[in-house]
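Novice: Multiple structures follow.
Every number here is computed from the coordinates shown, using simple stated rules; none is lab data. Everything quoted here is computed from the prediction, not taken from an experiment. Cβ atoms are built from the backbone, for glycine too; each structure is taken alone.
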Structure 1
Amino acid sequence: MTPRRGPLARLVPRDPRGVARLVTRATGLRAEVLGGSLVLTRTDCAVRTETVRLLADRIAGGGEWEAVGGCPVDMPLDADDFAVPDLLVRKAGAGGRPVLAVEVVSRAEKGRGLSGKAEWYAAAYLPLLLVVDPREGRWSLCSGPDGAAFTRTGQGVYGEAAVLPAPFAGAVPTAGLPVH
């Protein structure tokens, strides 16, 4: 049996990235493809939105860095896989490779934050991952990706600054970040 070929058949994407784009446009959800599976995340939480805005200002406020949202990080093991962090930080104006991803744990996230997702960023050799958890008022900073995991992790609570290693010079203040 051959598939039907109606007038809409050419509008439906056949690749995972295309499906993810279509779902994002239609629903407003953040769509990622991880391990061949489509992963959808709500982005309409006020606490998450405010946390992302504050962190973008605090990390990129000096002008040397730019923080952008909605940019995918390609996964090296499968051309269809990609993650979309809440923020990606890279040198301002260069449009170059990101050096820091920021993930804000959603209220509905099950388990221990984004520990599984950290492995994806390590596989992509993203140098730094900052995970902020407004449910508990905690943060984790992962560094030293080896292709399977991050080799170093620092943790703290809101109010303690997250000290960023090179190439950053300074720390990200976490005091005043919103909690659920």
Structure 2
Amino acid sequence: MITMDLLKLSTDWAKAEVFSARIVWLFSIIVLAAAIGFYYWGKTTMARAFIWPLLVSGVFLVAVGTGLFFANKPRITQFEQTYRNDPQVFLQQELQRTAKSQQELATVFRVLPVLLILAGLIILLLPSPTWRAIGITLGLLAGLLMAIDSHTDARNTLYHEQLKQLVHE
């Protein structure tokens, strides 16, 4: 018998994902502020080289945060509706979705370290200020996404395991 614990578990998970979106937005503001700072106060070639890479990264983080927010905020109310229609169907859908997310996160954790290595190679092999700024910004972005996605992965794994336990109750 599936209980209301499933609904609370699911909505708590979605709320945590919405919080992650806000964290990504916070970092996007910091990165964009750094780009603006380099634009107004950067005097060296190196400082000026950071403007575009940081601006692009900041806009990318805004897009990531927006995607997270708009993917998960509506889920909070959708979860309740789907759960009330048929708790068993809801449970199966969530199990499938979280299993798919686990596969996607596994791919993310193969790609982001490669980007970190690429960033290091850019810094080592292309010493011009523009390429160095690109490499540093790419490394910063990959590291930040790995930190955020580590929490997402842990939350998703725990949520998936809790869902599987509900199947066996």
Structure 3
Amino acid sequence: MFRPESNKKREAGIFHKVSKGINVASDFTAGTITITLLIVVLIQVIGRLLEQSSPWTEELTRYVFIWMIFLGVALGFRKDESPRITFFVNKLPRKVQKVISLLTIIITFAFFIFLFFTGINLMGQQMNETSPVLRITVAWIGLCIPLCACLSMFNFTQYILSSTKKEESKEEE
């Protein structure tokens, strides 16, 4: 017998499991990047104090920092920690606030779609370029742009769904 409610629950359960897995992986990656940055900068500082500076530390620091920035933006969208000014919007009528909220969502998704395709294009240009010291393909650095654009859209979708559920439960009470 077909039960639409059980399918919805199953789909929600699958989405929740996938979301949780992606969240754990991205949190782990962010932690690993932070620790890597700390260690490399520490090596760089100690090397300079001993007058034995290694050129690879400066280059790796720059690349890890780029990844950290883009991943931080993506993680910020999970809990809606994006920079914006809500003071004036909160003073407007509720209907206008909802319209502005919808426009914000559309513009945000459009920006990340643009960022994704721009990042893919950039990676294509960087495919044959290698970094001077580490000798890695620079496209690996550029990968953070489309990857984090997708992660940002995914995290923003998570936030929208969770806030929609919260609003629905408030309306039911």
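Novice: Output the label of whichever structure in 1, 2, 3 has the greatest value of distance in nm of label points 7 Å out along Cα→Cβ at positions 92 and 124.
Specialist: 2
Novice: Which structure, out of 1, 2, 3, was helix-only ellipticity at 222 nm (-39500 (n - 2.57) for each DSSP H run of 4 or more, over all residues; to 500) calculated from, if the result is -33500?
Specialist: For helix-only ellipticity at 222 nm (-39500 (n - 2.57) for each DSSP H run of 4 or more, over all residues; to 500), the value -33500 is produced by structure 2.
Novice: Have a look at 1, 2, 3 and say which one yields 6, 24, 31, 20, 13, 6 for P(r) over Cα pairs in 5 Å bins from 0, in percent, for residues 108-147 alone, as calculated.
Specialist: Computing P(r) over Cα pairs in 5 Å bins from 0, in percent, for residues 108-147 alone on every structure in 1, 2, 3 gives 6, 24, 31, 20, 13, 6 only for 1.
Novice: If relative contact order in percent (Cα under 8 Å, 6 or more apart) comes out at 24 when worked out from the coordinates, which of 1, 2, 3 was used?
Specialist: 3
Novice: Tell me which of 1, 2, 3 gives 66, 29, 15 when you compute Cα extents along the principal axes in Å.
Specialist: The read-out was computed on structure 2.
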